[in-house]
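Before anything else, here is the set of structures, which you'll find just below.
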Structure 1
Amino acid sequence: MTQLSTRDSVTPTSISVDTNSGLLAFYKDMTTRERRTFWGCWTGWALDGLDFMIYPLVAGTIIATWQVSPGAAGLAVTVTLLASAVGGWFAGSLADRIGRVKTLQLTILWFSFFSLLCAFAQNFEQLLVARALLGFGFGGEWAAGAVLMGETVRAQYRGRAVGSDQSGWAIGWGAAVLAQAILFTALPPDQAWRCMFALGALPALFVLYLRRNVQEPEVAVQARGKSAEVGETTGALDIFRGGLLKTTVLASLLCAGCQGGYYAITTWLPRFLTTERHLSIVGSTSYLATLIIGSFAGYLVGAWLADRLGRRPLFIIFSMGAIAVIVTYTQAPLPDDILWLLGFPLGFFGSGYFSGMGAFLTELFPTRLRGSGQGFCYNFGRGVGALFPAIVGAVSSSMPLSAAIAVFASAAYGIFFLAALALPETKGKVLQADN
């Protein structure tokens, strides 16, 4: 591995040849700027995961407390994700105009505030509104963070670095499950779920780290400077013009498939374990822990495969694996100990493909439209994926919840598979101000 002339250089002046293809080899060769951005985005996604996963974990309590139907409870997830789709596209466009770092800070403050507001909801309607507003910032955080990380890290490390960052989501999810086990053991359910939402305000403190340590990518600064020099303005609708239209449509379908499957599983799996498998809330914790450990491993292996095999092979392998495991998990008459073990491959295949998503979307769009393109496609997918929790919840009134999860998750992963086949490979693309 050829080394940079200084460990702390702001931007590498040349692209080194990656002779060490190990999963974590990229971290050793990172500059100080790259490492600070890496940990900034990793923590941001961990806090994102913490905030989002609180609701699925307390949904059963809310259903019992306010006598809410499963369909209505699923609607709360759908509304959150639909709002996040709008927020993600808006934040992506904003990131192209005012910068990635500033947009990231604003979105974190936004969703932290509305998570706290959820803790004070007096009825389901108020909670629904607060979750929708939380979703607006939640969607924007991913869009800004993924572009920021993708543009900061060099091409030969981008898949592993952005993918390893994605593993932060699993840590945030695990923190939410741990908080659930502690709070629901120590407090009555009607107080525990409120404390869970109050924890979601903690990400606001992270903005202090971003302000002090994370800088705007130079390629983004240069692109905005060039646009200003020639008087060129960029609009959010430019991603639907010319040769970008096909890319935008296919990438949106890719994101819709991968997120529809993920949300169909993660939203309703806690409910599946407590109803059809007859586990208590605390008793289901170890099953969810196995799922989360598998998810974390999937993110790391997926990050390695994104650079080793490419983005498309990663998506194809994991979409097929996810379909096979989710059908087995929900439909096979498995004893509890086998189901517990099967949680690992379910988390592995059902999450690991996200490791390639940030790098892939970053490489598909030119710098001046990268925020808009990435923000729209990922969050269009989130908006379509948002329909799956509500559909699964509604359909579960006429068929077993396990069957509804299997049908709609498999359909979503099928769309993901087909879109991956239709898109080009982008591994190794060097980002410049005009591409």
Structure 2
Amino acid sequence: MKHFTRLAAAAALGALMGGTALAEGLYTPNLAYRTGPFAATGIPIMNGQKDYMELLNARDGGIGGVPVDFEECETGYSTEKGVECYEKTKGRAIVTQPWSTGITLQVLPKTNVDEIPILAPGYGFSPMADGKVFKWAFNTPLSYWDGASIILEYLSQQGDLKGKKVAFLHLDHPFGKEPLPYLEMKAESQGFELLPIPVGLKEMQNQSAQWLQIRRERPDYVIMWGWGAMNAGAITEAVKTKFPMENMLGVWWAGHDADLNLVGEAGKGYKSVSWSFPNPDAPIMADLQKYLVEPGNTLSNPEEMAGVFYSRGLVISMMLAEGIHVAQAHFGKGEISPSELRWGLENLNLTEERLAELGMTGMVPPFSTSCANHTGHSGGWILEWDGAKFTKASDLIMPDSAAIAELEEAKAKEYAEANAPWPMNDDCKM
């Protein structure tokens, strides 16, 4: 019945559009990274993203009857290559998906000129949440400041942080430095000591110096802002140095099943914040099996498909598809422009009911966006490694919206002034 409802809706939209249902397609390129030092974490996410769009094409004929062209442009997570991919794809694209905070920062000013929306789910520049300043940028459903806030809230629930020492083990890269403004602000207000420990790109697999410092400093907690090879290196070192794993928490990009599988039972207790979660019983998984797995049209495998990162890839493409769907319904056509997709992305309303319709119950918290709120601030779960898989270790925890909004406004204004003249969205009232 749900499949029939979706297909009927697509047919109705196709009838409304007339001949455009058979048009060229929706070009939504992905600046992928299946190679390089971050490939191990990139591949399952890219597979999830690709499979979701391939499913829509196979099952529904695309979105609103219009096929999706989900071409990948390989960057290897290189900022230089990412910018080249952006320039190569922007002519036909209705969206750009940079897949790196470094690439995002480089293309951010370009999108004002090119008028193409950036979709950077759970990454990028946290002040992009301010839609009044960053008209073309979206980092749904959580920013890095949201993630840092949720981690600190969880730690506070375990006991007062005042007088505690918190090590911040982070990639020495724009991504790794992103949460520092929020963490520094909260360290001062909550009275804990923040100990930043950077990990260079060449040190990701050999962090002996960093973990020697951790052994010497003996922090109460280690917050890990890692990615790719850094995660496996840090987790292996933590086990080797006998750091209590229950006191180590990572950002959502540091909650990859394969990294924890390297240490297995020894990693038990390690935690990560997350805005996505795999649900093997979700209808979307049965559809993927029918339309992609059985015909042999997926690059993934059963083990990967059961993991956190593949599931996150599905969620990411779902958010993009939903933005397209909302825009199609509003503008009454299937072939939408980048500016029309921008409208769709700032009018998302992913309620529990809508997620159920999409077959993705429990895979992402409900959230909505608006002209002023380009993130949604959905809240997140704390996941815990039980020795074999990640399980939910908390109910949904919401970020400290008041403190984050104040910081977003200040840093967005600072960015706009530093890059003047910067176009503001004066039509954005709320």
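What follows is calculated from the coordinates using simple rules that are stated; it is not laboratory data. The structure displayed is predicted, hence computed values, not measured ones. Cβ atoms are built from the backbone, for glycine too; each structure is taken alone.
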Seminar exercise, completed: Rg and Dmax of the Cα atoms in Å, for residues 89-128 alone, calculated, reads 9.5, 27; among 1, 2 the input was structure 2
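For which of 1, 2 does helix-only ellipticity at 222 nm (-39500 (n - 2.57) for each DSSP H run of 4 or more, over all residues; to 500), calculated from the coordinates, equal -25500? Before the final figure, lay out the partial values.
Working: 1: -25500; 2: -13500.
Label of the source structure: 1.
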Seminar exercise, completed: Calculated from one of 1, 2, distance in nm of label points 7 Å out along Cα→Cβ at positions 393 and 417 reads 2.9, and the structure in question is 1
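Using mean count of other Cβ atoms within 10 Å over residues 121-128 for the comparison, can you identify which of 1, 2 gives the largest number? Mind dumping the intermediate values first?
Values: 1: 14.6; 2: 25.6.
Once mean count of other Cβ atoms within 10 Å over residues 121-128 is worked out for each structure, 2 has the highest.
Comparing relative contact order in percent (Cα under 8 Å, 6 or more apart) across 1, 2, which is largest? All intermediate terms of the calculation are to be shown ahead of the outcome.
On the way: 1: 27; 2: 21.
Sorting by relative contact order in percent (Cα under 8 Å, 6 or more apart) in descending order puts 1 first.
Matching task: 17.2 is the computed value of mean count of other Cβ atoms within 10 Å over residues 25-32. Pick the structure from 1, 2. If you can, show how the numbers build up before the last one.
Working: 1: 17.2; 2: 23.0.
The read-out was computed on structure 1.
If Cα extents along the principal axes in Å is computed to be 69, 53, 38, which of 1, 2 is the source? Don't skip to the end; give the middle numbers.
On the way: 1: 60, 41, 40; 2: 69, 53, 38.
Working through the options, I get structure 2.
To test your reading of the models, identify which of 1, 2 gives 8, 27, 25, 22, 14, 3, 0 for P(r) over Cα pairs in 10 Å bins from 0, in percent, for residues 185-360 alone when calculated.
Numbers: 1: 8, 24, 27, 25, 11, 4, 1; 2: 8, 27, 25, 22, 14, 3, 0.
Going label by label, the one that fits is 2.
For FRET efficiency 1/(1 + (r/R0)^6) of positions 273 and 289 (r between Cβ atoms, R0 = 30 Å, to 0.05), the calculated result is 0.55, so let me know which of 1, 2 that is.
The correct label is 2.
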For this session: Could you figure out which one of 1, 2 the value 23.0 for mean count of other Cβ atoms within 10 Å over residues 105-112 was computed from?
Result: 1
